[in-house]
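Structures are listed in the sections that come next.
Quick note: the coordinates plus some simple rules give every number you see, no bench work behind them. Predicted model, so just to flag it, every value in this text is computed and none were measured. Cβ atoms are built from the backbone, for glycine too; each structure is taken alone.
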Structure I
């Protein structure tokens, strides 16, 4: 079959189009390949995790790559590590941090940055807070220790030793201390050491040592051991308790500037002629203090406080009955006190005119009088303020009833704070209830 000129022209045109399109695709791919190889793509950021989680103060921290970075150019990737503690960059550039570097409450961050040989990618990071392992948990008390007494048998001339055979166990591994207490014939003795001297024992007595563990938070169950003092053939006399001492605190009327001294005015008597020592205990408002001497300094006491001295005799073997005395710290209220603020009030066209810059207290020990006269009518009076309490009043009855009061307490020997109240009823014109919170300072 022969083709005419027109058909050949059409076939030639189609072939040319195909050739040009193929050339375009080849050059386009060459251009894309060249563009990609000329511009590097950084690696993606990795997914990071710090372990262990949660982290405690005794743990070593490890920064692990949970999901590695990817690189579109298939470049080989390396990683660099950086640790930040409480917002400050450290010099640690390893995967791990030693437990010696961490403290409870620290905030640690790990940053891992990828590198493909040409560019760094964005870092991945994770954060942890260092915790105390047992924080917020209920403490477990230590278990009871196993205890024994030696020697066994024991005689009246033996020193008895209380020994822990099996120590207490503490679940939290807390450090354990032990409290020793001795009982004679089931009665408290006050002895607290590991060893019991032979001077305290005699034949026929039953002695028990009670050992209580303490883990710094709670006391655990006690362990104990019993022993009976054997008869060694040497008769020992029955010990006599010392008698109760008679005690007094001086001065009898103590003010805030006075030291308190507890004096044994009638000593204890011991029928066995044992040497007697006295143990002093002081109570402040009913609570036992840590004061153990015969004297309390004035800077330890305050207005209105009750102080009690308890003196217990000890003959080297047993404690006798205690003697005691108590008193209340008083205030020497008499004196002149400047007022802050000044009391200044005017009403009823000058019939009521209050202007006071100071008050003078006259305290007889039973009655307190406050001068000057209030509004020229009379003095505020009330019970003594030696106990630190101020409560005085002046009342004037007339066409206008006037009531004036000063109610408060002494802060110390030279300062008081009170409320001054003025109230009016009846035909009082423009007078009304007024009050001031004032502080008085001894002049």
Structure II
């Protein structure tokens, strides 16, 4: 593929350049994908599809107020506190407040009781709280679509970037995530921001994108613990870059990309601790408690519901295929017409992944193409490695990577068609690399 090197400091933005605030095309495209994603989530939102997990997240909305008393009873060691980190609850609480609701909500759903008993005890959120929390998730998915647009523009052309964002916006899996009042939409947004920050760090190495990357992964860990593993993997990659520089120059590297990545685990871990007062008395020890608790919970889920068990990593990858071909696919409407389509969507994503990897290798270890890919693949790898039982919502990182890969595939097809037609418009096939 044709690759054109960009001089970041001198070249003026063009309509097909990396989207930046103030670019009219970027604003219009961002508004479009936000609206598409928000509406797709709201279309899937129906009161009849209540998930008991929503009760638990809404019941913890008061954590926002509890931050004012970080040593108070809300943060004491308990099953409920170990169950999930609190950032998703903060976002839920802020969403309720922004929509005129308060933080006095329902008690948490008790999964050891029958459905009827939970309803009698008032453990189901009120319709008003439930809809406000779900609307918050839809808004988060809308913002994630905008971030996907900006991130994809660093690894493919304008056609591919817009395709990735639109596919993300209308994809039924993402609509499902945005129709639930859980932490998954929040988690997805932070992972997308982390990928964007990693690309920016590669494009313009410096302290700001490095700090943004650490904060994004730290807040992501505050919603779901797994981004801590992603931060560690990125830190190891940064160590490799510094080692290469050390061997080559025989002096201490002065490279913000390498050092920024090496510092990522420390920044992410620090943010994770700061936003989680439960950890403050013993950050390391209580983090280990959380990890052991999650491992035990997955084992219990696999034991209680054998159909959800994921005994091997091969089975984990098979579940990914099932999730995005049989459960949630852009081709699902065709099944309602009686046709069973082949796994076209997965095939396009796989082809895009191959093209993306080839582009990343060609662009180099320090390119935005490589860093964005590495960040998303690392999060997928951590998720797959830890998957011992499966809920649909565990596939959030795979959805991000897959939609981006589809965009790369379409972008590559567009380039090929343009070359065949003898196009000389280099701006339409530009790839972003640091100078």
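Given a computed value of 0.97 for Rg/Rh (Cα atoms, Kirkwood Rh), which structure among I, II does it belong to? It traces back to II. Have a look at I, II and say which one yields -21000 for helix-only ellipticity at 222 nm (-39500 (n - 2.57) for each DSSP H run of 4 or more, over all residues; to 500), as calculated. Structure of origin is II. Using the calculated result 8 for relative contact order in percent (Cα under 8 Å, 6 or more apart), pick out the matching structure from I, II. Comparing all candidates, it corresponds to I. 3.0 is what came out when distance in nm of label points 7 Å out along Cα→Cβ at positions 81 and 177 was calculated for one structure; which of I, II is it? The read-out comes from structure II.
A value of 0.15 for FRET efficiency 1/(1 + (r/R0)^6) of positions 321 and 369 (r between Cβ atoms, R0 = 35 Å, to 0.05), calculated from one of I, II, originates in structure I. Ranked by distance in nm of label points 7 Å out along Cα→Cβ at positions 97 and 273, structures I, II are topped by I, which has the highest value.
Using the calculated result 4.4 for distance in nm of label points 7 Å out along Cα→Cβ at positions 281 and 353, pick out the matching structure from I, II. Attributed to the structure labelled II.
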